[in-house]
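I've put the structures underneath this note.
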Structure 1
Amino acid sequence: MAGSVRDQVLRVVELAAQHPQGIAPIVRAGDPVLRATALPYDGQLTGGELAALLAVMHRTLRAAPGVGLAAPQIGLPLALAVVEDPVSDAARERVPVPFRVLVNPSYQAVGDELVAHQEGCLSVPGYAAVVARYRRVRLVGHDERGAVLDEELVGWPARIVQHETDHLRGTLYVDTADLRTLTAVG
């Protein structure tokens, strides 16, 4: 996508406005934006433009449906992600995650315990595979208002953050998945 990041965002928001659900198209594996390191968000957008983009991302996430969506997945090379998961599943340490925005997120492992679970990705539709991820991570970054994020996450919320943050680094889950477990889904 050529042009400034702001121009790219405005185009995505405009395209979403033309969709009946107000959603953006999700780019698929093979698109170069998914393999590039996202640019840090440093105020490239006005408050209203950022709010409009995040609203599009939220609607797109819910319509997909998914539990996380990084800006590169809608073609934007910005270090932004949204997450939301209403599901509980004690076996996977899955607890509800309310909607939240991650700006310039990064994570560090807390300990070395890995947990393997099946994952999928909105940019790799129709497939899932087992990925070993850190059970516990420290998330740092900001929210959409600029408030500092510095918290420890365990289980499924930690998995979501790792998956979405990896997108911002140009990494897809299939890069670290046990490909012997790759299955067609849905």
Structure 2
Amino acid sequence: MTAAGLLLVTSTSISHDFLKKIFIPDITEKQELLFARIAAGLAVILAGYFGVNPPGFVAQVVAFAFGLAASSFFPAILMGIFSKRMNREGAISGMLTGITFTAAYIIYFKFVNPAANIPERWLFGISPEGIGTVGMVLNFAVALTVSRFTAPPPAHVQALVENIRIPKGASEPHEINA
């Protein structure tokens, strides 16, 4: 059940959130469904490959997953909640930078040149399992920089951020009946 849910989220995120909202805004629902099915098929093939040829111990795979998530989604979520100035351009630029850097580092040391996977060759002495932290810092830096040099988000988006941070009624004093 969990795998099916993740597959559904992955395929619809790629077709709707990534393709429709960024690259192909005038995509039809039929085309969107086609891209979702293609993304689901590719995800199943990738999962099958890693099932037959696991990249390492479970802890290592979990570390990679958390590193990739930290380098891509965490800064965008955090700044999306706590920064009214964060905009789409900044979030996307930061996410692409963080995940590209982290994935490239992992792929290089684990698949392209595994013989170089020794502490003396690692950037700042950080293993591929821990490089997500550097990717996250790069994400924050790029997202903040790009958002400062591009247009601020629309007023309704800033209001939405404020409503998420401080819901209605949260600042009102409440009586406690003893």
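Structural remarks
- Each of 1, 2 could give distance in nm of label points 7 Å out along Cα→Cβ at positions 28 and 124, but the derived value 4.9 comes from 2.
- Top of 1, 2 by relative contact order in percent (Cα under 8 Å, 6 or more apart), largest first: 2
- Structure from which 1.05 was derived, Rg/Rh (Cα atoms, Kirkwood Rh), for residues 52-147 alone, options 1, 2: 2
- Looking across 1, 2, the calculation of helix-only ellipticity at 222 nm (-39500 (n - 2.57) for each DSSP H run of 4 or more, over all residues; to 500) that yields -7500 traces back to 1.
- Which entry (1, 2) yields the derived value 20.0, 68 for Rg and Dmax of the Cα atoms in Å: 2
- Looking across 1, 2, the calculation of distance in nm of label points 7 Å out along Cα→Cβ at positions 92 and 116 that yields 3.1 traces back to 2.
- Among 1, 2, which structure scores highest (criterion: distance in nm of label points 7 Å out along Cα→Cβ at positions 68 and 132): 1
Read-outs: derived from the displayed coordinates by stated rules, not from any lab. None of these values were measured; they are calculated from a predicted model. Cβ atoms are built from the backbone, for glycine too; each structure is taken alone.
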